[in-house]
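Trainee: Below, each structure is written out as structure tokens.
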Structure I
Amino acid sequence: MNPIIQITREPLDRNALIASIAHASAGGIVTFEGVVRDTARGKQVRYLEYDVYPEMAEQQIRAIVAEAERRWGVERVAVAHRYGRLEIGEASVVIVVATPHRAEAFDACRYIIDTLKATVPIWKKEVATDGEEWVEG
């Protein structure tokens, strides 16, 4: 499998990513889209800033996808993550997983996003009305 991996400053196009992995034997296509929200931990968020180590991030995402392929029979995957300044309502990450059956697609998608957030060198700074701080996830 050759996954689609995008690490970009540009807005993410969920529909294009879905179209890029859809195929005749995919009985389940699951999409996760992480969106910038206006509150976090009781604070009013103005915007987020993401920083990334692109080469390392891509390498680690490829390893995560390979494990998902091994465990759940994933046939196609697209993972896109933005960096830079993101406004409220903008997508920060989109993951699309295609498998022969729905259960595997859900499990693989959850594994990919959870592992990405825990291990990939992408850092998030929340800029709130009362200050800013680097936070997990």
Structure II
Amino acid sequence: LKLTSVPFPKPSERYTAILGGHADILYEQLGDVKSFLDGKQMRPILIFSEAAFPAFGNVPASFDLGHRIAVSQFRSIVMKAGTDQGRVKAVSDALAKVAATDDYKAWLKAQYADEKSFIPAAGAVAFMKGELETMRKYAPKK
């Protein structure tokens, strides 16, 4: 299977390309195309993960097909380098409390996001280093 990557910088261009039949597949976070998935205008065909995603249990995970690549979509809350570690811990602890609430868990589910997506400050650097290594491993060599 030979694929040609066509980068569209704007989400609307990516979505129109699929919906209009100008492109065959789209790589996107499930939550970003939730309305199209819910409206049956798009359907997931592969989840880059170690296991199937609960909302789409019939869609294979990349690991199920022998492709040992899991691609996380993540956002980070960052603080200025050199910030007092006590302040970093206080912010991380406050975010952990929010992440443990039923409201936040319900929001994650509604957005088709991973329920275990919160990573406290203590584990963030290791997580990001692991993601970078995965990207380096699978990115085309120039």
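Nothing in this text is a laboratory measurement; each read-out follows from the coordinates by a stated rule. Fair warning: this is a prediction, and the values are worked out from it, not measured in the lab. Cβ atoms are built from the backbone, for glycine too; each structure is taken alone.
Trainee: Comparing I, II, where is relative contact order in percent (Cα under 8 Å, 6 or more apart) highest?
Mentor: Once relative contact order in percent (Cα under 8 Å, 6 or more apart) is worked out for each structure, I has the highest.
Trainee: Please state which of the structures I, II yields 0.8 when distance in nm of label points 7 Å out along Cα→Cβ at positions 19 and 35 is computed from it.
Mentor: Working: I: 2.1; II: 0.8.
Only structure II yields this read-out.
Trainee: Moving to a separate point now. Given 97 as the derived value for volume of the Cα convex hull per residue in Å³, which of the supplied structures I, II does it correspond to? Display every interim value, and only then the final one.
Mentor: Numbers: I: 97; II: 157.
Corresponding structure: I.
Trainee: If we compute mean count of other Cβ atoms within 10 Å over residues 51-58 for structures I, II, which one ends up with the highest value? Intermediate results must be reported in sequence, preceding the final value.
Mentor: Working: I: 14.9; II: 12.2.
Going through I, II one by one, mean count of other Cβ atoms within 10 Å over residues 51-58 peaks for structure I.
Trainee: Right, next: For distance in nm of label points 7 Å out along Cα→Cβ at positions 27 and 59, the calculated result is 1.5, so let me know which of I, II that is. Don't skip to the answer; put the middle values down first.
Mentor: Details: I: 3.8; II: 1.5.
Here the read-out was taken from II.
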